[in-house]
Structure I
Amino acid sequence: MTTSSQSSAAPESETPIVEDPEARSVRLAGAAFWAAFVLTVIGLVLTINQMFSLAIGGFRPVSTAYYYLVIGLFVGVGFLAFPARKKQRSVRWFDWALVVVALGTSAWMASRAQMILDRGWNLDAPLEATIVAGVFVLLALEAVRRTGETILFVVCIVFACYPLYADHMPGFLWGVQLDLGQTVREHVYGLESIIGIPVQVVSDTLIGFIVFGVVLANTGGSSFFMNFASSLMGTTRGGPAKVAIVSSGLFGMLSGSPTSNVLTTGTLTIPTMKRCGYDPTYAGAVEACASTGGSLMPPVMGAAAFIMASFLNVPYAEVVTAAFLPAILFYLALLLQSDLYAARRGLKGVSASEVPPVLATILSGWYYIAALIGLTLLLLVWRVEGEAPFWVSLFLLGIAIVRRSVTGFDLRAFAQLVVDVGQAVAQLVCLIAGIGLIVGSMSVTGVANSFSRELVQYAGSNLALLLAAGALTSFILGMGMTASACYIFLAIVLAPALIQVGIDPMAAHLYIFYWGIVSFITPPVALAAIAAASIAKADAMRVGFTSLRIGSVLLLLPVLFVLQPALILKGPWPMILQAAVTATVAVVLLAAAFEGYLWKLGVLPLWARAAFCAAGLLLFVPEGYTDLVGAAIAVAVALALKLAARSPGRSM
């Protein structure tokens with residue numbers, strides 16, 4: 001999808017320019033466009049053939065052959081779409097050469113996939129097979145260099161080579177050492193590295209969801225959700241902020257990239273918030289938080305959630321169910337704070353003439369709502385994770401074609417949609433293939449198991465220490481890696497340690513996933529906040545720290561659902577209901593404390609804000625007595641404020 005960003009210097013300081021990581025590549029034009037189109041069509045037909053067991057033309061490759069072909073086709077698209085250097089705006093001769101090499105090596109391995117499995121080429125293989133494996137590793141590294149941040153590329157190189165020096169590492173970092181030939185063979189022909197779980201999940205499940213997201217955006221879904229949220233909330237108090245929260249949450253769960261989400265929806269929401277009286281810093285922070293939370297919002301939560309289901313060996317529906325209540329609590333906190341901020345400052349919504357009618361809006365895009373409902377039902381009720389997004393995408397494409405006189409969805413638009421799908425899949429495949437090198441090295445050397453075992457031993461089974469180590473590591477890695485890369489790495493080395501000390505496995509994996517996301521709104525990196533600041537024309541660091549305050553519930557929730565699995569809907573229903581009620585009240589109290597205002601009580605004095613904050617934190621703690629104490633404090637403060645309001649002569 002095409003996105004754009006606006007950036008300019010803020011009065012206080014120069015705001016960094018943030019590029020949209022998912023913007024349509026300017027390199028895909030002319031021959032490159034049609035080459036990407038052909039490669040994507042072949043890749044999608046291959047995926048559908050494998051997913052639905054169609055055996056088109058009698059072709060039904062073994063799974064490893066399918067994975068090699070997916071990597072070759074979409075890494076080829078990646079070499080066309082993403083430049084070797086940032087400023088290269090056209091496809092060069094060496095890009096075409098890399099496409100040919102990627103296709104050639106993947107086809108060579110796919111044609112020998114059964115032989116590779118039967119003869120164990122990861123352990124011993126002919127010289128030509130070892131050379132092909134070495135070339136394939138280099139292609140994976142170049143692919144991740146083009147699509148990821150520099151730190152991710154460096155980490156991939158270090159870990160790709162780890163088996164070469166593993167026996168020289170100290171303590172729990174010691175591992176089994178391999179020579180160069182063994183290392184590249186394990187990476188390429190083994191089942192735990194390049195074609196390990198991450199690539200398997202992308203190939204078997206995620207491609208369909210990427211297709212769905214692109215189809216939804218290219219057929220007008222993003223505009224519909226913006227209009228739909230505006231029709232519902234635009235005229236209410238602080239309406240523009242609420243519209244930003246709802247629309248960014250809906251769009252964010254489909255895009256999966258907080259930064260891209262900000263640069264897409266923020267160009268509309270942030271100026272509207274400013275026009276209605278919101279401070280530029282606050283407007284940018286609201287958009288940054290709402291866009292970041294989209295990656296956590298079911299039913300589509302991005303690549304990491306699907307990989308999580310595979311690591312846990314559970315249906316994706318279980319991940320969606322577990323993530324539902326925390327996501328609702330986070331967006332409730334954002335909506336409450338934006339409303340209380342507007343109430344304290346007397347901000348209004350936009351005029352009714354600027355808001356589309358609710359009924360007319362629904363009638364103009366009912367099929368988008370139907371698509372989301374249908375996708376949710378297919379995931380949660382029928383549990384057809386791989387097939388579901390293809391059926392829903394077909395439904396949306398059918399509607400777009402039938403309404404082409406309105407949507408303008410002609411053959412050129414279809415070709416562009418296919419190329420957009422190819423670029424989106426290519427970006428993910430390039431990243432995941434490189435990340436697979438990390439997973440493979442940790443597995444083949446045995447370091448993954450020893451690391452988690454030793455970590456528990458050094459921590460003395462201290463849960464608080466392990467959680468702190470997990471949060472810090474996730475946060476630091478999240479600064480330079482994508483959410484998926486950060487999650488995969490920590491799922492290998494840290495999640496087993498958390499599970500070993502008694503944490504619910506789902507809670508442990510969601511914990512590291514959440515903390516990897518936090519870095520998008522936390523200085524000094526805060527990429528989502530910086531992107532929002534560039535649109536809001538505000539100081540980037542101020543937007544970052546305001547985002548951290550507004551989105552502070554995002555920091556609390558992982559700790560809380562680790563301590564109380566009822567928040568991820570684990571346990572008896574009475575306990576789940578109690579946890580949901582107390583957490584909701586806690587969110588209300590924390591929102592009031594942060595914004596200094598509460599309905600019926602008005603502007604809160606400093607002591608009342610501190611008391612409400614303490615009460616909210618106590619209600620969050622999963623203990624019966626803390627709930628009672630927190631509720632008592634909240635009631636006492638509310639009564640005190642009411643009494644003070646009735647006694648004009650007294651000052652609180």
Structure II
Amino acid sequence: MNNFGFYILIIGLTLSIYSVLTFLYGEKSKDKKIINSAIRSFYLTGLMIFISSITLIINFLRNDFSNIYVFNHSSTDMNPFLTFVAFYAGNEGSLLFILLVHIIASIAMFKFVSKKNKTKLNYPLATINAMSSFYFCVLIFFANPFEAINVFPIEGKGINPLLRHPGMYIHPPLLMSGLSLITIPFVLSHGSIYDKTNNPEWKKYLRTWALISWAVLGAGLLIGAWWAYTILGWGGYWGWDPIENVGLMPWLVLTAFIHSIIVEERRGMFRLWNIILISIAYILALLGIFINRGGPVVSVHSFAASNLGFLFLSYLIVMSVFALMTIMINYRRLKNDQNKINSYLSREVSFLLNNILLVATSLVVLWGVIFPVISILFTGTEISVSAPYFNKTAGPLLLCVVLLMGIGPVLSWNKTSYKVILKRISIPLIFSMISIVILLLYNIKNFFPLISIGSIIFVFLIVVTEWFNGTKLRMKNNSNPFKAFITMIVSNRGRNGGYIVHIAILSLALGIIGTKFYDQRMDVSINTSESISFRDYRIHFKEIQNSSINNNEITKAIFEIYRKEKDKQKYLGNLTATHSYYPNHNQISVRSGIISSPIEDLYIIPKDFINKKNMTIRIAINPLAWWIWVSGPIFILGTVVALWPENSKEKN
């Protein structure tokens with residue numbers, strides 16, 4: 001099976017190179033037979049990638065430890081359901097997974113483009129197949145997932161313990177998929193440059209694929225935060241690690257692009273700027289792949305044994321030059337917008353400010369990521385950048401973005417009068433000011449949380465006001481308020497889906513403010529049958545349980561949790577905190593115990609088990625953390641609403 005999988009990769013490389021050459025020649029010669037041959041080769045390339053992926057999965061299921069990759073990431077005692085996780089647990093498999101997502105998305109893009117526009121995709125498809133060829137070369141010559149040894153080991157090393165968490169079924173594939181999917185809007189944007197008919201459907205395709213990649217990447221980041229919160233045992237969910245940051249940066253730029261492409265659709269503006277934005281997003285996505293595979297920036301997420309840094313740096317440089325040259329060659333044609341900005345009090349200006357702030361935030365984060373490398377180059381000493389830098393620089397910029405989320409919807413296209421603006425924001429502004437006064441009365445005086453919470457309430461009420469007015473308008477023809485509300489949402493799915501996403505961002509922001517500014521922690525040593533009090537909680541240490549599963553040692557601490565309510569104590573339930581030791585990896589996996597509510601999380605981290613009756617723990621109260629995780633389903637709902645296609649009746 002190993003030789004079979006390797007030969008399939010070679011066939012895939014041959015087909016992808018053939019596709020590049022035939023798409024380019026077919027476009028130049030306008031020979032339909034050549035182009036059809038290129039398309040068939042493109043489909044066959046996808047088939048080869050799929051077969052090679054299935055072959056690797058079969059090797060895992062068969063416990064073929066003669067395959068070095070299977071040996072390093074699997075064992076006979078591994079749950080078969082973890083095979084999917086093991087598939088991308090290492091460098092070689094994750095690259096194959098990225099290539100698989102890349103080709104599936106490319107074929108899906110080609111299939112869903114209208115027939116008349118398929119003829120305009122020869123250059124984009126040539127670019128896509130050139131990218132596939134690069135990944136094939138890396139897999140064949142430098143990171144072969146089918147490399148085998150002559151002996152057949154009885155047992156493998158097993159999967160990394162940290163990857164056994166349920167979040168690992170979703171977080172890595174979503175993150176890798178999100179970064180890979182940015183390829184599609186990138187090549188579409190550059191392909192649209194050569195279509196001199198200025199076809200408006202290009203903008204629709206760009207917005208759709210940008211939304212898809214943005215949603216997948218955003219979901220991956222949020223699930224990664226949840227994984228860190230529940231299993232890493234440090235009590236947080238975001239540490240500004242380089243790999244976290246290189247996922248966040250393209251997401252921020254994609255957010256800017258999604259807003260900016262709306263302006264191009266509605267007003268025929270920002271054409272050049274949009275091409276630049278999506279190019280930046282793609283280059284930042286490549287930067288993430290580079291850093292994760294032997295790049296110079298150290299990260300706990302990186303593949304430590306990887307020596308592919310130089311390859312991906314070269315690829316990053318080539319694609320950066322390609323994007324820059326494409327823009328420069330077509331600069332004059334791209335910079336000619338159909339319309340100009342007529343007033344600073346307009347929606348297009350608010351979107352432009354939104355873009356500037358999001359790109360500025362991304363640049364601030366980028367500087368923090370690469371600064372250790374720059375410090376080595378110029379001083380010879382590595383100077384690391386920690387969380388306080390990011391919090392102090394990116395935090396205020398993102399607060400301004402939140403404020404703009406409230407101002408943008410009240411502005412009209414082209415021009416808005418002061419009188420109209422004041423009328424639309426007066427009620428939300430009054431309530432947000434009242435909320436700040438109430439917080440001050442409760443002795444909450446920290447400036448940044450005060451302004452942040454006031455801004456969240458302001459933006460939320462702006463959305464509610466918009467929906468209320470829209471529903472009220474439609475109730476003239478429908479007395480049922482619920483049906484009127486649904487009709488209003490469906491009538492403009494793009495805009496209202498965006499509003500739902502805005503609510504998700506507000507929920508996320510609320511959770512971040514609560515956990516960053518008002519969390520409380522205490523380290524304590526405790527014996528079984530002993531109780532301690534922390535805030536309004538009484539924590540009773542019930543027992544320690546020890547067990548062994550497949551030579552892995554599992555130690556659980558069981559706590560009974562009570563909350564003080566007036567003159568009595570309410571039993572909230574048992575909380576279990578776990579240490580799992582995996583001797584094959586000489587690694588401990590920590591799973592914290594959490595009791596969550598919309599008000600706050602009680603969070604217990606098992607630090608050290610001293611003996612059978614004594615241990616040290618860290619107790620944390622994380623206010624409003626629940627709202628971080630609630631933002632995920634809201635985010636997905638908003639994206640689905642925005643992407644949901646209109647039926648023929650609605651179009652008519």
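Just so it is clear, none of the values below were taken in a lab; they were calculated from the coordinates. Predicted model only: the values in this text are computed from it and were never measured. Cβ atoms are built from the backbone, for glycine too; each structure is taken alone.
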Given 22.8 for mean count of other Cβ atoms within 10 Å over residues 94-101, calculated: source structure among I, II: II
Once mean count of other Cβ atoms within 10 Å over residues 198-205 is calculated for every structure in I, II, which label goes with the largest value? I
Could you figure out which one of I, II the value 56, 30, 12 for Cα extents along the principal axes in Å, for residues 278-357 alone was computed from? II
The highest value of distance in nm of label points 7 Å out along Cα→Cβ at positions 230 and 638 among the shown structures I, II is in I
Value 23.0, calculated as mean count of other Cβ atoms within 10 Å over residues 142-149 from one of I, II, is from structure I
Given 10 as the derived value for relative contact order in percent (Cα under 8 Å, 6 or more apart), which of the supplied structures I, II does it correspond to? II
Work out which structure the value 1.17 belongs to, where Cα Rg over 2.2 N^0.38 Å, for residues 206-445 alone was derived from one of I, II. II
Rank structures I, II by mean projected area of the Cα convex hull in nm² and report only the one at the top, that is, the highest. II
Which structure, out of I, II, was helix-only ellipticity at 222 nm (-39500 (n - 2.57) for each DSSP H run of 4 or more, over all residues; to 500) calculated from, if the result is -21000? II
